[in-house]
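Just below sit the structures, each encoded as structure tokens.
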Structure 1
Amino acid sequence: MPEVVRAALVQAKWTGDKKSMVDSNLVLAKEAAEQGAQIVCFEELFYGPYFCQVQDPEYYSYAEPVPGPTTEQMVELARQTGMVVVAPIYEEDQPGIYYNTALVIDADGRYLGKYRKTHIPQVNGFWEKYYFRPGNLGYPVFETAVGRVGVYICYDRHFPEGWRALGLAGAQIVFNPAATSRGLSSYLWNLEQPAAAVANEYFVGAINRVGVEPLGDNDFYGGSYFVDPRGQMVGELASGSEDEVVVRDLDMRVLEEVRQLWAFYRDRRPDAYGPLVAP
């Protein structure tokens, strides 16, 4: 693992169709590569609109198998740029069974695996249970060219258990691709993920969609950022209204410093946590 990892986040507005959205994101990712990025993560359901603002079977058509066409494009992106790629997509496991999924591709183009969103909301403007089954793959951590990488998707971030599971599995960088709009939870955007980074002593990359999409009035406010294991922002937040590539240097030596200073993993008391998993 390099001492410093140059990492990137891509936030992008909906372009109107899947092909142009993929193309737009690929251009932005290649901009990150030109800036020396070694790993990149796209926003939640990156190649489509955030269709969960409505309940319409038309949008099942955005689902695809894994591996599948988008996996192949991400493999090629990794091979061309030498970046690790984290790509959130709409996965069809079999007819009628769909997941909100993120692929992880290593820097040499090897498909490493996927994470399926665990916690699925069903509230006004976020009708996700209509489209997705809850994830069933646990909390995998992927050994990549830049270290051990985990993924937690959007609504997952409200649940501390998965953050901790990723830390216990050795994650050093955790990405949280999201579709988060102004209003209900916007004040939590700059609170929860820094808190998770501190509590679990790893870097977090928070990626949000941006813009108002035609399916609803959710205003996705961007503001993507990296936060270090001390809970401090690494550079500035991204734009609240425009496409942007966030490229930041993550000093991985901070992980050991923080874990020696704040020995949270040493001082855990799993023997005392039994009631937390009671139904």
Structure 2
Amino acid sequence: MDNSLAALVIGSERISTIPLVYSKLMEAMGHHRSSVGDVSSIISQDAGLSARLLRIVNSAFFGFPRKIDTVSRAVQMVGIEQVRDLLLATSVMDSFETVPDNLVSMESFWMHSVGCGVAARAIASCCKEPNIERFFVAGILHDIGRLIIFDRLPEKTMDIMNYMERTGELMYRAERAILGFDHAAVGSALINSWRLPPSLEEIIADHHKPTVANLYRKDTTIVHFADVIAHAMKLGSSGERYVPNINEDAWKYLDLSLDILPQLFDVVDRQTNEVYDKFLLNP
């Protein structure tokens, strides 16, 4: 098998094309006459996604005072772009329902991903960023490249894990040592192949080294910090055995007070399990 980064992305049938519902939504949103009704109609064609969307928007995560019982109402309340991004995340989850159990527990992987997404959303709120749902989605997808490596290169993955065992290195550094690139590069290449927003591509590419991010440094820094929090709180695992260090320059860049940390940890702890259940529970 060709172990190059490009081959990993284009050679996997399950992720070679963007999820169908997301593609349809992007097409509809690109039309100047598209409406909430058009978007709602596309989502409603998939009963599973519709049910999952309603579970999510009716959770404490959003905190709406009244129950939302239709897809169109959900789109109105949350926003077209935000709903689109939420459905991207849940569609990608469905694409990776099975990965070899000896490499990673998918339950644990998605728990870490959701924990990172919840933390990123909470941090973005503290930073008064607009459209904080985009940070939630970026957090969920930040390690997507690792699943591609697990799926396509199971033997190399074992080499990576053995390298970690011998050296005590973080997993992304072990990936670079064995493969010549890491999961962040693979995930970024996938986002690029799907022609998704450049901000998401850069966040995923640089979430372990946020100070090198160019156009979207703050977004990348927020997801970097969220990833560390999810590891520190032991919210699942994407295969990593150790807690990555916080980039001190990145923390200074966010210019947040340490006083927010207790509240931040409380929010992440309360919301992660609920959101995980809403995203992963089948209709």
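Readers should treat all values here as calculations from the given coordinates under stated rules, not as data from a laboratory. Only a predicted model underlies this, so the values are computations on that prediction, with no experimental measurement involved. Cβ atoms are built from the backbone, for glycine too; each structure is taken alone.
Data table
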| item | result |
| --- | --- |
| Test item: relative contact order in percent (Cα under 8 Å, 6 or more apart) calculated as 23, pick one of 1, 2 | 2 |
| Source structure (of 1, 2) for distance in nm of label points 7 Å out along Cα→Cβ at positions 10 and 114, computed value 1.8 | 1 |
| Cα Rg over 2.2 N^0.38 Å, for residues 42-89 alone - structure with the largest value, from 1, 2 | 1 |
| Among 1, 2, structure where helix-only ellipticity at 222 nm (-39500 (n - 2.57) for each DSSP H run of 4 or more, over all residues; to 500) as derived comes to -20000 | 2 |
| Structure responsible for 29, 23, 18, with semi-axes √(5λ) of the Cα gyration tensor in Å calculated and labels 1, 2 on offer | 2 |
| Which of 1, 2 leads on mean count of other Cβ atoms within 10 Å over residues 202-209, largest value | 1 |
| Computed 19.0 for mean count of other Cβ atoms within 10 Å over residues 138-145 - originating structure among 1, 2 | 1 |
